[in-house]
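Have a look at these structures, which come just after this line.
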Structure I
Amino acid sequence: VGGVVQEYDELAVLDEIQQELMSHEISIIKEYERNLQLEQQYLSSLVEDMEHMHVICPICHTNNLSINSCFVSCPCGLHISTKVESLDYIQLLMIVNTRICYTSLNSLWSLLVEQEK
């Protein structure tokens, strides 16, 4: 009789462990699903922000640049051939900022060279 009681106790302990493991697994799955939902919301907001992104014209500093198939334009008269059909506003912003920095550095360099003369 003592062996049966001990076996019953062991089964009860194993059942309790199994229930705890299942509960833990369910909580992990719920946390994963919450994180996945938050990530999807974040990505959706990023895409929405990108759809409303604007790049200010580096010439007139007033209007937004427009991307049309293979060129970028501004109402002020700026037209740039991109030679790329899939240019997006983030790429355009990076290119414009890089060129502005490059131009600023060249101007600064020219001033420094003139001062040394």
Structure II
Amino acid sequence: MNRSAPKMGRPLRGFILAVLVHVAFGALLGVSLRLQPEVVKPIYAEPVRAVVVDLAAIAQEKKRKTDALKKKKAEELKTKKAAEKKKKAEALKKKKAAEKKKKEQALKKKKAAE
């Protein structure tokens, strides 16, 4: 039986590797404890002051405006027609007056000729 003495290299190398692994984990733990994330403070926002828009009221206002515009146009057309009618009546009156004057002058000439 050939027994040789155990080599001290293997247990020593295992011990050194174990120490290195523990040192590495300790370093990682120390670094992670130092690099704590900052606590984010919540930002308090001001409340929004909003106005509720009623679409039915908007539609009603648009309809009222269009109705008012139509009424205004109808009124303008009515006044324009009335003015044209008055102008035609005055022209007809002048024409009749001119015809009457011509008849009177023709009658005077006839009487003067007799």
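None of the figures in this text is laboratory data; all of them are computed from the coordinates on show. Bear in mind the structure is a predicted one, so any value in this text is a computation, not a measurement. Cβ atoms are built from the backbone, for glycine too; each structure is taken alone.
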Source structure (of I, II) for helix-only ellipticity at 222 nm (-39500 (n - 2.57) for each DSSP H run of 4 or more, over all residues; to 500), computed value -24500:
I
Comparing Kirkwood radius over Cα pairs in Å, for residues 28-83 alone across structures I, II, the largest value goes to II
Could you figure out which one of I, II the value 367 for volume of the Cα convex hull per residue in Å³ was computed from?
II
Suppose FRET efficiency 1/(1 + (r/R0)^6) of positions 60 and 92 (r between Cβ atoms, R0 = 41 Å, to 0.05) works out to 0.30; of I, II, which structure was it derived from?
II
